[in-house]
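These are the structures in question, set out in turn.
Quick note: the coordinates plus some simple rules give every number you see, no bench work behind them. Fair warning: this is a prediction, and the values are worked out from it, not measured in the lab. Cβ atoms are built from the backbone, for glycine too; each structure is taken alone.
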Structure I
Amino acid sequence: MAKVFIQKRSFIALLIATALLSAIGSVQIANAASVSQSGVLFLKITPGARAGGMGESFVALSDDATATWFNPAGLAYIKNNELTLMHVNWLPQFKIDDLYYDFVSYVHQVDDWGTFGGNIIFLNLGETERRGENNEYLGTFSSYEFAMTGSYGATMSRNMSIGVNMRFIYSHLSEVGAGAEQGSGVATSVGVDVGWLWRTPVSGLHLGANLSNMGPKVAYIDVAQADPLPTNLKVGLAYHIVDTEYNRFTYLLDANKELVNRHDDGTSDPFYMALFTTWGADADDGTLGKSIIVNTGFEYWYSDLVALRAGYWHDELGKVKPMTFGASLKYHLYRFDFSYVAAGEGHPLTDTMRFSLSIGF
């Protein structure tokens, strides 16, 4: 069997191993492997232009259809059925037309049962040329990844709720291996999220947490080299500083910690062990504090018609510290959200614009 070589308008390996990591605010291109140690990193891309304008902080608010990603416990307090759609041309600095990210989410309240929902995530990595050992053209193939999630949230008491997500994950990088590799670059897995939300006795203060992407590792060709899912713990607060009929001003703060523990020999702990061992490993090498990514932002609404947002996140290990800005227009049950990322000259995230539409029922 002839050796097979893969070429692309931009290298797919670069997109997966470095640029995608940079795009989610986890690393610099120069030292990508030193920060995130998981696979299927598209699961870490933050959906929703609303949260995108607030530095991607949202876990303790989670009051719209994107709660199916941020914190399923928030579903319990959503009063209307809602559909959210989002499209993003991903990594605009690479100027690749067929690199894009789509997200759709729906939530539906059922009286006396709680709120059900789900979302679909799709990341298109574009079309790739396959060539033989003599550079002969052997056709093309498409690379993409997607995930489908089912969600449920319910109240435990008047001011506390829990939620859970069940997720199917599919990664399709290539139908065949590269070079002498046998098999294909196709893998599947499943993941579970557990969320919690508390409307505290302190007026206007909400606390939230979400433990996401717990599940078996992803293996493409060699099971011994399987990559862990990007298991993540997100905790945060939302504080409604002003909450009147015509003016609402909210401050949000999130902290994220990836719970993946990979060893020097390339192996990694299963997720149920990494929930505990990651903390000790990061403490041993002095990166425990630096491995926590902090997201923060503000949201101002005037009379449920117009909203303005600003935010920031701080990733010390990845040296990524972008500013974000956003706005919304709402008419009746329709809300249009927009956000913009300013990450500095030359950063893959710079000029990323998210557009999303939410429709209530």
Structure II
Amino acid sequence: MRWRSDCRYFAGVRPCQYSRECAGCNTHRPWKENCLIIKLAAKGDVLRTTPLVSALKQHSPNMKITWLTDHDAAPLLHNNPSIDDLLCYQAASLTQLSAQSFDRIICLDKEPRAAALATILEADKKTGFGWDPKGFLIPLDKNSRYLYDLGLSDQLKFRVNRKSYQQLVIEMAGLEYANQKYQYVPSEEETRWAAGYLAKLIKNKNRLPLIGLNTGVGRAFPTKAWPADNYARLAASLKKERIGQAVLLGGPDERFLVKRLAKKIPGAIVLPADLDIRQFAALISLMDMLVGADSLAMHLGIALDKKVIALFGPTCEQEIDLYGRGEKLSAGAECSPCYRASCPDLKCMAGISPGDVLAAVKRNL
């Protein structure tokens, strides 16, 4: 008996979804090529890499795409229609990948475990970052050189480059950037849960627009955070002018900060800090607008087609594409961007006033 293992429906250990034998099957759909994407972290960066898989599928609809990522980022890729095989970085997956070969590998992480893996796995074509035998990071082809140089030259990254991250990675893959959007697909169950959860918190049927105020920025660059008291002043103005209903958002690291802010913002809706990523995203999907610094929540807002007011200081605003929905604000400090994890005065973020943000909310709501 001859099995067609090149078919996208072939399971290998059980009958296919059509429960048919391969001989004479009229639903045989072979993969034409296979591609491995290695993008492990961070979560926001993983999410903003999803336009690449859209571009790959547009260029080669019969390409099988396997994505290797970290466990904590994997939920962001669930339900993605362009990813055919999602693997988490662990011993079992690495063993599986070592037995395979690919038509192409795209590695977008500059850390040794990712770059070294891209170097040792077999592929006809490799793009992105690899690991030299002498122990340092290298670009894998000429298309990867520009993105490689961005990580080494502050002048190039901060002053010269005007391309978004999405454009950079899609062009590095040798494809045309055509404003491919993020891909994130909430399940129907998640959407129903979020709607029910918010319904318990909002009793007024004639409610004002929901304005999510996201306080979190992650641990790598705490300098990205907007001063907490500015969120309180913004929320007070939203309420006073009846522009919107403030919804306080934050992760486990912001649990106490959000509680402190809630005491200063009577009537604000406070979402729990212990939600998983998918629940957090489902609630963001019901916001009318999201306000916050460069963070995972910002990327989720972009992915979910929300209007986003994004606040920038130490990171590069030009690398973020809002796709025409929202506005990017910065204080224009001469020292930013800097990508520093600590700063004595944080004037770049403090220089964005609540009044500036309120005006942007009005312009975009």
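A value of 4.3 was derived for distance in nm of label points 7 Å out along Cα→Cβ at positions 148 and 244; which structure in I, II was it taken from? Of the structures listed, the value fits II.
Assuming -8500 is helix-only ellipticity at 222 nm (-39500 (n - 2.57) for each DSSP H run of 4 or more, over all residues; to 500) as calculated from a single structure, say which of I, II it is. It must be structure II, since only it matches. Computing relative contact order in percent (Cα under 8 Å, 6 or more apart) gives 20 for which of I, II? Source structure: I.
Out of I, II, which one gives 27, 53, 19, 1 for P(r) over Cα pairs in 20 Å bins from 0, in percent as computed from the coordinates? Only structure II yields this read-out.
If Cα extents along the principal axes in Å, for residues 212-339 alone computes to 37, 30, 27, which of I, II did it come from? Computed on structure II. Tell me which of I, II gives 9, 31, 28, 20, 10, 1 when you compute P(r) over Cα pairs in 10 Å bins from 0, in percent, for residues 140-299 alone. So the calculation was done on II.
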